[in-house]
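Engineer: Below: a set of structures, written as structure tokens.
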Structure 1
Amino acid sequence: MHHMIDHNRLFTTFMELCAIDSEPTRERLMADRLTEMLATLGFVVSEDDTGKKIGGSAGNLYARLEGTAAGEALLFSCHMDRVVPGVNVKPRIEGDYIVSDGTTVLGADDASGLAALLEGITVLKQTGKAHPTIELVLTVAEELSLVGSRHFDTTQVTSRTGFVLDAGGNVGEIVLQAPEHIKFKAVFHGRSAHAGFAPEQGISAIQIAATAISRMGLLRIDAETTANIGSISAIGPTNIVQDRCELQGEVRSLVPEKVRSHMASLSKVMQSAAAEYAGSVTIETVTSYQAYQLREDSEPVCRAARAAADIGVPVCYKATGGGSDANYFNIRGLPTVVLSCGYEKVHTTAERIPLKQLVLLTDWVLAIIDNGVDS
């Protein structure tokens with residue numbers, strides 16, 4: 001199946017979106033441009049007040065295009081933000097790829113999904129092809145552990161089948177499973193003393209933290225579970241025994257029991273190290289998002305797989321170690337899969353996307369919508 005995709009228009013739209021500054025909580029320009037483009041295509045677009053709640057410049061967009069055919073409504077979702085460094089992006093075509101100039105990310109995560117949706121719906125409009133109702137949820141601050149979708153009111157969505165266009169890997173890869181994610185902050189407290197005159201009167205918070213870290217299970221724990229310390233901070237002069245040291249870290253697992261039991265074991269290690277040195281530790285944990293797992297016979301998975309077959313790309317089911325807005329949709333009872341968008345080297349300044357993958361992604365979106373029409 002090859003749809004009437006205008007390659008040049010698709011690449012131009014994609015590069016225009018990449019060039020719009022849109023770091024997390026600073027998505028105003030992106031939200032305005034997308035609102036304008038969607039309104040031109042006949043969508044009714046509204047913006048929620050998430051921007052105010054998270055101290056950002058824009059909220060999530062909800063857009064709806066009424067169907068011209070019977071068939072259940074379909075939800076597509078992307079995020080409007082990108083990781084830092086994501087301002088002043090200068091996208092260009094280089095051979096078979098679109099790349100940045102190497103000083104910033106490209107922003108294909110997630111402009112590829114946005115561009116594919118815009119081009120796909122433009123094609124639908126131009127060909128006058130019947131389609132079901134299409135709903136779009138375009139989120140802010142997804143890269144800050146999904147805070148945009150956390151605040152989005154999903155009750156306004158009528159679709160029971162969702163597709164989030166937001167994963168690396170080839171078009172045709174479908175994410176069925178994502179982890180639960182816990183962030184933690186631990187503050188070790190010791191006792192300050194002069195390091196030269198009376199070190200034995202001090203308790204070093206840095207030493208407690210170091211002892212704890214040396215005993216922790218970190219990085220790859222097992223096939224489903226990971227843990228990491230992202231920062232350690234204690235700043236002071238060398239002649240004072242430091243009485244405070246802070247760690248920040250995370251634990252993720254596809255198995256919710258494992259994420260909690262591993263977090264418990266890290267906490268135990270920290271408590272016992274503090275006790276050995278007669279110091280103390282306070283630990284705060286926050287569950288960023290919960291895990292989900294979809295069956296291969298669920299509606300969104302079947303529909304995405306059928307559509308991939310229609311456009312002639314191999315289907316591959318996978319689990320991911322990262323969260324996406326699909327975590328919130330699934331937790332709230334809206335079965336949603338994540339689709340791979342074809343980009344490579346995500347979250348780095350070497351990020352790039354093959355032109356061919358961007359076209360295939362648009363093709364896939366159109367095939368999913370085609371599959372949604374009751375014949």
Structure 2
Amino acid sequence: MKIILAPDSFKGTFSSLEVIQYLEEAAIRNLGQVDIIKVPIADGGEGTVDCLVAAANGEYRTVKVMGPLKQMRVEAKYGIINGKTAVIEMAQASGLPLVPVHKRDPLNATTYGTGQMIKAALDEGIRDFIIGIGGSATNDGGIGAAQALGVEFLDRDNHLIGFGGKELGRISRIVPDGIDPRIRESTITVICDVTNPLTGPNGATAVYGPQKGVDESSFDILETGMKNYERLIKEISGMDMSQIPGSGAAGGLGAALVAFFGAVLKPGIDTVLDYVDFDELLDGADFVVTGEGRIDGQSIYGKVPIGIAKRCMAKGIKVIAIVGGIGQKVEKVYDNGIYSIMPTVNAPMSLDEAMDRGEELLKDAADRMFKFIRLGMMLQQNL
């Protein structure tokens with residue numbers, strides 16, 4: 001029997017590799033010695049570096065950069081694969097988990113550290129980039145990353161603006177002349193799991209702002225500023241970011257990478273699956289186990305389990321998802337190739353308790369899942 005284990009990370013709790021470890025232990029315990037193919041997966045957010053470094057037997061680099069808030073310094077990890085490509089997660093430098101809930105501040109949060117990571121890879125001679133832009137703490141339109149790489153944003157008095165989303169409304173002129181010239185020699189592929197434009201009801205501020213701390217008082221400041229920024233980008237580049245899917249990803253970092261650095265936006269999960277040759281790995285597989293921290297009706301829009309399931313459907317292979325929690329309209333995923341869902345939560349409990357007991361709950365859920373699979377195998381033999 002050949003089983004493929006290909007889960008996403010459980011954000012804030014387990015990496016993809018950790019989930020795979022617990023699944024593998026439960027599979028062997030319940031099914032005996034089976035052929036297990038371990039495929040760490042990510043979609044541009046947390047775990048993207050680990051996934052691609054593992055697939056390519058690459059190397060890691062660590063660099064100290066500015067965190068999401070100006071006063072923060074963080075150690076950010078990125079990968080080098082095939083000796084020539086940098087794999088960067090913006091969340092390593094500018095991610096939401098880096099900021100305690102009571103300190104989340106989208107007016108001041110900056111992507112400057114992400115730009116510093118890109119610069120560090122340029123200094124190493126890298127000219128090919130894969131940048132995952134999920135999980136941001138920022139809503140600055142990517143101006144921080146652009147500032148770190150030489151773009152100047154000037155106010156009405158021709159003074160340089162500061163950091164954070166609050167500065168977007170102060171921009172009067174964008175001067176890209178000082179962009180690091182090595183950027184123009186580079187190829188940048190940006191992978192993300194969302195298609196939101198920069199502004200509007202489906203834009204960066206409206207959809208993802210609340211989880212970053214945007215409230216009624218800051219929403220107007222940020223959205224008005226983002227529209228000003230959008231207008232100025234169109235003036236210098238001709239690109240309308242309100243019409244470009246994915247430009248609103250990571251609080252607008254997608255827009256900056258496209259407008260200033262010539263990046264190409266690609267769906268995260270499909271890019272990663274192609275890179276790890278997932279379709280070839282499926283040959284001869286009996287079933288696939290995927291998963292993520294939470295699955296709901298929104299998961300059909302580019303999330304890992306559905307990306308996995310669509311590839312499996314094409315080859316008639318069944319898919320099971322193990323998840324931390326189940327949300328509203330989850331029935332939609334059953335129409336997209338997921339045959340069964342096993343949640344880790346096994347009793348009424350708060351999110352904090354579920355995360356504190358994460359290892360215990362995940363091990364239990366994996367065991368329950370493979371017991372059901374063993375039962376199915378036994379029933380099949382009796383038919």
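Engineer: Between 1, 2, which one scores greatest on distance in nm of label points 7 Å out along Cα→Cβ at positions 153 and 169?
Structural biologist: Biggest value here belongs to 1.
Engineer: Out of 1, 2, which one gives 1.12 for Cα Rg over 2.2 N^0.38 Å as computed from the coordinates?
Structural biologist: Numbers: 1: 1.12; 2: 1.02.
That value comes from structure 1.
Engineer: Hey, mean count of other Cβ atoms within 10 Å over residues 137-144 derived from one of 1, 2 reads 26.9; which structure?
Structural biologist: Derived from the structure labelled 1.
Engineer: A further question follows. 1, 2: which one has relative contact order in percent (Cα under 8 Å, 6 or more apart), as calculated, at 24?
Structural biologist: It traces back to 1.
Engineer: If you work out distance in nm of label points 7 Å out along Cα→Cβ at positions 41 and 233 for 1, 2, which one comes out largest? Numbers along the way, then the final one.
Structural biologist: Details: 1: 4.1; 2: 2.9.
If we compare distance in nm of label points 7 Å out along Cα→Cβ at positions 41 and 233 over 1, 2, the biggest value is for 1.
Here, each number is a calculation from the coordinates, and none is a lab measurement. Every value quoted in this text rests on a predicted model; they were computed, and no experiment measured them. Cβ atoms are built from the backbone, for glycine too; each structure is taken alone.
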